[in-house]
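Asker: Listed next: structures, encoded as structure tokens.
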Structure P
Amino acid sequence: MRELLSANSNVKKILHFGTHQVFENRSTYTCILVLSKQGHEEFQIGFVQDWNQFLFNHDTECLTYPAAYISGQPWSFLPQNIVAHLEEISQSCVSLSTLVDIFVGVQTSADQIYIIHADREDENFIYSHDRQGREFQIEKGILRKSIYDTQLVSYEKIEANSYIIFPYKSVNGRPVLYSLAEMTENFPHALAYLNCFKDKLNERNMPGRTTENWFAFGRSQSLRRFLSGEHLVWPVLSTSSNYVYDNDMVVFTGGGNGPFYGIEKKATSQESIFYIQAILNHWLMELLVKSRASTFRGDYYSHGKQFIATLPIYKIDFENPTEAAKHQQIVDMVQNIMQLKEQLASAPNAARRTVLEHSITAINAELNSAIDELYQVESQEVEEQV
């Protein structure tokens with residue numbers, strides 16, 4: 001539909017209602033699309049902010065865009081000065097996907113079975129109850145820390161809130177499923193627990209299932225991402241940028257719709273993962289994401305792969321001492337903020353928390369200014385125009 005309408009310049013006007021629920025008792029995200037058989041060199045778009053005012057006078061302030069602004073890709077409507085500026089600096093940037101691999105979580109196809117919330121634990125086991133009130137003990141050696149239904153906050157350490165049974169070992173850097181004999185010998189309690197749900201596990205659409213591997217995850221996708229290394233992790237639905245660093249191999253589940261995504265830096269990339277994290281947490285990148293993404297109730301909007309992969313990352317010229325120094329400065333500030341946030345989480349009193357909060361705010365402002373300089377933008381001016 002987008003391809004057809006944009007190719008013939010049929011769009012005359014768009015009125016967008018954002019997250020306002022126009023129709024009573026119906027959850028829909030609505031716009032009015034005014035089309036014309038005759039092509040137009042430009043079109044208008046208006047974002048309805050005040051529903052009652054719109055009902056009264058059926059009018060809202062509109063911006064004018066050239067017809068060529070939209071295509072078959074998802075339609076985004078950035079301020080035109082931002083669009084022009086991004087075109088000017090495009091030669092200095094590369095898309096995020098050239099520097100990193102973006103990956104989804106592990107896919108168990110039965111999260112409610114594999115994800116364990118511990119009631120208590122000791123040195124060797126965790127103890128948990130199922131919905132029927134049965135208590136299970138599971139060996140810690142087969143468990144990995146995981147996150148499930150939790151919030152992430154930029155530059156804060158990921159706090160695992162669950163365990164996941166992870167029946168894989170690393171062999172030459174590759175995930176290999178434990179054999180049934182290994183499970184019986186080394187993890188008999190975990191195997192007994194999984195046996196209680198064997199019928200349900202066998203109902204999964206699992207390619208290559210046999211009597212020897214029935215306890216494997218439903219898909220092998222992304223398993224190796226959780227064996228070693230460092231990642232950035234972020235929630236798919238969020239109201240702001242929340243890209244978090246992790247080197248503890250905290251496991252998350254999910255497919256293309258999240259709830260989380262991860263980034264692993266490519267071996268060919270010279271840029272630090274902390275530099276990439278800082279750029280992704282910058283207001284300009286978030287403005288780009290928000291302009292492209294679908295919005296949901298509560299003003300949450302999608303940070304899915306399709307909106308993240310093409311973000312323009314300023315490419316550092318490491319042969320240039322000035323640029324290399326800027327890169328290192330940004331990395332140092334990110335690491336400093338992360339350290340201060342860890343201290344804040346365990347601050348002994350309000351006075352200490354206040355000092356740490358002021359320090360974090362100051363360094364964050366300095367960090368944003370450094371990235372503003374790279375992209376040759378001024379946040380205050382842009383925010384006023386938005």
Structure Q
Amino acid sequence: MPDSLIEIGTRAFTCCARLEYIEFPENLTEIGVSAFNRAGLKEIVFSENITWISGGAFIKCPVKKIVVPESLADITEELFKECEELEMVVIGGKVEEIGSMAFADCPTLETVVIPDSVTSISDDAFENANENLVIYCNEGSYAQTYATQNNIKYTTLVIDPIENQTYTGREIKPEVSASANSRKLTQDTEYTVTYKDNINAGSAKAVVKGLGDFKHLAATAKFTILPQGSENIYVLHDSVTYSPNGIEPKLYVYNGVQKLVEGQDYEILNNSVFTDAGEYNIAVSLIGNYDGVVNVTYKVARKSIKQAEFMYGDTVEIVCDGVELVEGKDYVVTKETNEDGDVVTTVEGIGNYKGTHTHTEKGNGSSGDSQNSESWFIRLINAIMSLFERLFNIGA
């Protein structure tokens with residue numbers, strides 16, 4: 001047939017018993033009534049521009065499989081009636097109506113794939129159907145309702161249950177097994193899988209779409225992404241030293257090398273300003289994509305008393321970080337006079353402070369040099385007298 005052909009008229013090839021194969025030209029748009037009635041067609045290849053096929057056009061043709069083109073809106077009455085060798089029909093995605101007796105008296109017809117576009121099917125469209133006939137359709141479609149009302153078996157794309165997954169921070173794409181009428185389908189040949197909401201913990205989806213003969217079928221399966229546990233979570237914090245103004249702890253929470261975000265990935269349950277040195281237990285509660293509690297020992301070291309400012313007089317005044325320290329609570333003071341007559345004041349940190357600080361005042365109010373000379377002279381006299389006493393005792 002030439003590409004210029006746009007219409008085949010009524011009964012044009014009726015009863016052409018030896019006509020076994022036909023491929024319609026690209027520009028053909030219409031086929032007339034009973035155009036191939038009782039022809040010997042075993043294979044029919046439709047173009048995608050045919051918009052109308054009149055009733056009875058392929059009655060009693062020995063074709064085994066029919067793929068209705070996407071351009072056709074209606075399957076007219078008795079179109080494939082009495083096709084006694086017909087086994088499979090795939091309806092195009094724009095067909096809205098299947099007419100009276102369209103597939104009546106087809107004893108070997110077992111598979112009919114009907115898309116969601118079909119909203120009307122005649123009650124006798126499959127009259128005297130094979131008891132093994134199965135309508136393939138989507139869940140909730142008109143075809144499913146029709147099959148139920150007319151006691152015809154139907155099947156949808158069935159997705160095997162998907163096991164729970166665990167959050168990884170990346171897209172999760174579990175394997176998906178799909179079947180139709182208990183027959184396992186082959187991924188990438190008969191169906192494809194896409195995923196939605198498949199990164200964060202919560203409900204995710206696997207969307208299965210059919211390919212080839214099942215291209216108008218689809219199904220969605222939900223699966224759960226569970227939060228990740230605390231096994232790989234660790235918490236760091238800076239080394240901190242007591243401050244009289246208090247310490248507000250800062251924690252750094254990691255999952256491996258990934259730093260987590262407070263308020264999004266975790267919350268600190270008992271975070272407060274620590275007013276004393278010591279060890280504190282802080283509970284980090286994991287949230288969002290993580291689950292569990294991590295307990296952290298937070299250490300506040302005692303502060304060295306030497307870092308304070310000292311003012312010595314009749315009493316000792318000590319200021320640290322702008323706060324005046326309290327004797328007996330933060331420090332104790334001892335005073336001693338050494339053999340040189342110097343007054344040595346020792347301040348020892350206690351409680352939140354550690355270490356000592358000493359201050360020496362020269363005795364008798366004299367200068368340090370004269371006091372040192374006098375002390376040296378007295379020690380010399382005492383040493384000479386001690387020597388004479390020892391010599392005298394030896395002589396005696």
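Asker: With distance in nm of label points 7 Å out along Cα→Cβ at positions 36 and 268 coming out at 4.6, pick the structure among P, Q it was computed from. Working shown, then result.
Answerer: On the way: P: 4.6; Q: 7.8.
Derived from P, not from the others.
Asker: Still on this structure, I have one more. Out of P, Q, which has the highest value for FRET efficiency 1/(1 + (r/R0)^6) of positions 204 and 276 (r between Cβ atoms, R0 = 30 Å, to 0.05)? It would help to have the intermediate numbers written out before the result.
Answerer: On the way: P: 0.30; Q: 0.05.
Structure P gives the largest value of FRET efficiency 1/(1 + (r/R0)^6) of positions 204 and 276 (r between Cβ atoms, R0 = 30 Å, to 0.05) among P, Q.
Asker: Another question, then. Name the one structure among P, Q that helix-only ellipticity at 222 nm (-39500 (n - 2.57) for each DSSP H run of 4 or more, over all residues; to 500) of -3000 was derived from. Could you put the intermediate results ahead of the total?
Answerer: Values: P: -9500; Q: -3000.
It was calculated from structure Q.
Asker: On FRET efficiency 1/(1 + (r/R0)^6) of positions 4 and 284 (r between Cβ atoms, R0 = 35 Å, to 0.05), which of the structures labelled P, Q is highest?
Answerer: Values: P: 0.65; Q: 0.00.
Greatest value across P, Q: structure P.
Asker: Which of the displayed structures (P, Q) returns the greatest value of relative contact order in percent (Cα under 8 Å, 6 or more apart) on calculation? Please list the in-between numbers first.
Answerer: Working: P: 17; Q: 7.
Comparing P, Q by relative contact order in percent (Cα under 8 Å, 6 or more apart), the maximum is at P.
Asker: I have 1.02 for Rg/Rh (Cα atoms, Kirkwood Rh), calculated from one of the structures P, Q. Which structure is it?
Answerer: On the way: P: 1.02; Q: 1.59.
It traces back to P.
Asker: Still on this structure: I have 12.5 for mean count of other Cβ atoms within 10 Å over residues 164-171, calculated from one of the structures P, Q. Which structure is it?
Answerer: On the way: P: 18.5; Q: 12.5.
Only one of P, Q returns 12.5 for mean count of other Cβ atoms within 10 Å over residues 164-171, namely Q.
Where a number appears in this text, it was derived from the coordinates with a stated rule and is not lab data. Note that this is a predicted model, so its numbers are computed, not measured. Cβ atoms are built from the backbone, for glycine too; each structure is taken alone.
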